[in-house]
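Peer 1: Structures for review follow.
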Structure P
Amino acid sequence: MKTIRFGIIGLGLMGREFASAASRWCHLTDMEIRPEITSVCDRTVSESVTGWFTSNFPSVHQVTDDYREVLHNPDVDAVYIAVPHNLHEGIYMAATESGKHFLGEKPFGIDKKANDAIADMLAKHP
């Protein structure tokens, strides 16, 4: 079985939802891959924000307030980006440039200009 090591950027409700879904992956018995949460990132690194992740996912080895550290971590294969819409453009583009696979919340960008910039970046990094 192949393990995909995930970083989560944004530890609010959707970040917790993704982590919860990853923990229930064992129910999908026909899958040849499994997710593992190895890194978490939020602007506010405090026990009240990160504690839920570190206490429920012993596989978390990196806690940071800088998403670039997650994107440069060789122990992260892919990232789940759960940040406010106005932050999508910068973080999605940085994730694309880093070569990491990523899952992101919709919309891809706060407006059409941001969406077009993200789409252009994705086209340059297939």
Structure Q
Amino acid sequence: MKNRFLFANPKGLDLDSLRNTKKRVTLGLKCNPSLKLSLAEDAFKRGMKLSQHVEDLLQDNQSHKLNSQVNELRNKLRFYENDVLQGFFEANKNKVKTYVASDGKVVNQQINSIQDVYTILINSFKK
């Protein structure tokens, strides 16, 4: 099945082929001569070919983005699974708790995970 694209693919790139190949492929781009000169000089100083230097820069940038996303998710996890919530969970693990939901219904909730504690806290607030 061919992939559907949300963007134009004027060169007719075979994305399936790129996904399945183990060989190195060429990536071409146009840039300002001053940028290429700067990259070439940096590569020369490092004893590298220009293509390897540019690939390393792109990979470092991709790694930096992934690390930023991982750190953001860790911070969110720390916020939602803080010591207070963890304490509520440990004190009530495997117990059934009854609460009145925001719609007025009485709900019995067994505490099997920290998410259950969070669910009770969030759903018991009146709207």
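Values quoted throughout were computed directly from the atomic coordinates according to the rules given, and no laboratory measurement underlies them. This is a predicted model, so every value here is computed, not measured. Cβ atoms are built from the backbone, for glycine too; each structure is taken alone.
Peer 1: Quick check: -18000 is what I get for helix-only ellipticity at 222 nm (-39500 (n - 2.57) for each DSSP H run of 4 or more, over all residues; to 500), calculated from one of P, Q. Which structure matches?
Peer 2: Structure Q accounts for this read-out.
Peer 1: For which of P, Q does relative contact order in percent (Cα under 8 Å, 6 or more apart), calculated from the coordinates, equal 25?
Peer 2: P
Peer 1: Same structure again: Starting from the value 0.97: which structure in P, Q was Rg/Rh (Cα atoms, Kirkwood Rh) calculated from?
Peer 2: P
Peer 1: Matching task: 0.9 is the computed value of distance in nm of label points 7 Å out along Cα→Cβ at positions 17 and 105. Pick the structure from P, Q.
Peer 2: Traced to structure P.
Peer 1: While we're on this one: To test your reading of the models, identify which of P, Q gives 1.7 for distance in nm of label points 7 Å out along Cα→Cβ at positions 81 and 97 when calculated.
Peer 2: Q
Peer 1: FRET efficiency 1/(1 + (r/R0)^6) of positions 57 and 89 (r between Cβ atoms, R0 = 35 Å, to 0.05) was computed and gave 0.20; which structure, P, Q, did it come from?
Peer 2: It was calculated from structure Q.
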